[in-house]
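In what follows, structures are represented as structure tokens.
Read-outs throughout are calculated quantities, based only on the coordinates presented, and are distinct from any laboratory measurement. Given the structure is predicted, the values throughout are model-derived calculations rather than measurements. Cβ atoms are built from the backbone, for glycine too; each structure is taken alone.
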Structure I
Amino acid sequence: MSLSLDIKKAYPGFSLDIQLEAGEERVALLGASGCGKSCTLRCIAGVETPDEGRIVVNGTVFFDSREGVNLSPQERKTALLFQNYQLFPNLTVADNVCAGMDAKVPAATRRDLARRYLAIFGMAGFADRYPTRLSGGQQQRVALARMIAARPGIYMFDEPFSALDSYLKSALEQNMLDLFEVVPSTVLYVSHDIDEACRLCERIVVMHDGRVEEVGTPAELMRRPQTLATLRLTGCKNTSRARKVGPTSVEATEWGMVFDVGAPVPDDVAYLGVRASYFHRDNRTEPGRNTYDLVVARVSDSRFERLVLLDPPRPDAPSRLQWRVNLVDADPDALPRSGDVLRMHFDASRIHLVCR
């Protein structure tokens, strides 16, 4: 199974220009809303037509502007799952699954296969119900069963969990992984959630403004982001414009802070990033390298973490630094509070530098 994609399409105020190669693997398209993720899937499925370029799936040319090839969505045999699942309300669950199969398959065989596919997702007992009598999570399972039944050349998902609560989303992610195990194929998964992309996919394509910014495994993008877009999309809460001030020193100009990163700083460094859990309190009497006394501006708690907002040294800084403190087994008396002055140390090896 493979995908070769090289297309361009102009939209009002926005242009899609994307090149992508994928094999038998799960690839996430990660990016902010409006960056072109969904447009890419729709072009592959044939729902939209690129202005120019070429799309090839498993050796079949779906689209080639030079050769005048543009297969219909039905001829492409792709599977694209949207947020609303698009089940037929007038068909039973079993008939919805059968609808995705080749009409040449005998009806009795289609029904047997439908129950088998439904059983993978624990939905065999709902075969005779109609979609309106199912919960959102159940409808999603039926849609997944229908995808398998269609035996598509490529599987594509457009943020299918965005409207679900966290408990149901977690359960359905496991259903999704069940699907991936039984149908080895090329999978494209659109998301703006880095954690979701890491859990479900083996490779991540970072998109920004209609183009591919960076491609890598989740671990590679977390350890060595190359662009500001990747820094932010992989969850880095603290970013600043930066400039080189020494062979191994860089200034975060928006914070008024200078860091020695312990390695050569690129001449064209443009931005600096520090993840919210990548610095800590320093209890030494005298400040050392990469250590600053910062005032706690505000704290707020989630279930397991306290988010601490710290004022950087620059008085007119456009943003505050975010620091995450683990609340599990923490001493309540030792937790930071508004107004505290904390001596914070920034680990040189955990300061990200990017040039664009």
Structure II
Amino acid sequence: MASFDYPPTMYAWRKHKGNSSPVWEEVPVPDTPPEGLLIKLLASGVCHSDQPLLDVEDRPNFNEKYILGHEGCGEIINIGSRVKDVRFKLGHRVALLAVPGCGLDNCSECSRDLPQLCADGVHHGIGQDGFYAQYVAVDIRAAIPLPSGIPPGVAAVATDAVTTAYHGITRRAEVKKDETVFLFGLGGLGFNALQIVRAIGARVIVSDLRQEKLDSALKIGVPATDIVPIGKSVQDFIQESGLRGKIDTVLEFVGKHQTFQDAQKIVRPGGKILCVGTLDRTNELDMKMGIRKRLSIIFTYGGQYQDIVEVLDLIANGVISPQVEMGRLQDFPEVLKVLGEGNIKDRIALVFDTEEA
């Protein structure tokens, strides 16, 4: 099968076991899998979890050296000999699913439509080669055709920062139009979550420690009366706004001790708390309160192929507009540091600068 021309080697940011700093080095361009695609990456999203991945050691199934990056979008430059799916053509653009699972019928996770929990499939950028490179080889189950008009940077970020929020809200918490929702945190995932909840049609009350984030919520149509002022106690706001006993679902995109305690206290009896944020690694659950109120505490992780399809459709139709800055792949360590310091407004995607190749 014909392919586009590409070089034998490429540059990539890799994690080396025993080293918490990423290594920029020249490596071979991967072979095209018979049942997959070779992709020229057009954008790679940077995530807060990249730093923990650099710090972690001795996790099962992690390679001694691997290419980082788990948010990607690219162009098909070669197609495997066994690929029969007519949706994939040379030159077509695709968004990339970092954890597509093994896809086997006898897999306990994939057979239950939980590929993101599959231990045997490829985990791009999470122990196996990912998207901070010029090229990547993927199984066709990891490639989602990109609707026209979506920039590569937006598509890359959508595969995680939007899809994680979408999967949690629509499939795990199952938020409905007639609900009243409280959202903690308007960061890279939280602001996308806000747009998703508004698209569903539910009322959403928002809280964040940064005034510019609250101003952004106001600009997209959240009423001022549904925004918790900075410095105001969340519990006092709920009481004074007549919302006591009326919060059906809390979306916890922060994960601090204070926000998780507030979540348990403000959610109505029989309500739901969706846990996404992990700023504090451990949090305390009030067992008496949880039992007395019969709460549902829901955890979520990543998303699935169909989630990305639906997310890209929402973006293409202007329902969701992820906020994405652009940078250079060569500057990844500096970008990750700035992101960790909170100095990037929402999310950032990187492109390879060919002038410095």
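A few notes on this one:
- Structures compared: I, II; top value of mean count of other Cβ atoms within 10 Å over residues 52-59, i.e. the largest, recorded for I.
- When Cα Rg over 2.2 N^0.38 Å is worked out for each of I, II, structure I gives the greatest result.
- With mean count of other Cβ atoms within 10 Å over residues 180-187 computed over the structures I, II, the top value is the one for II, the highest of the group.
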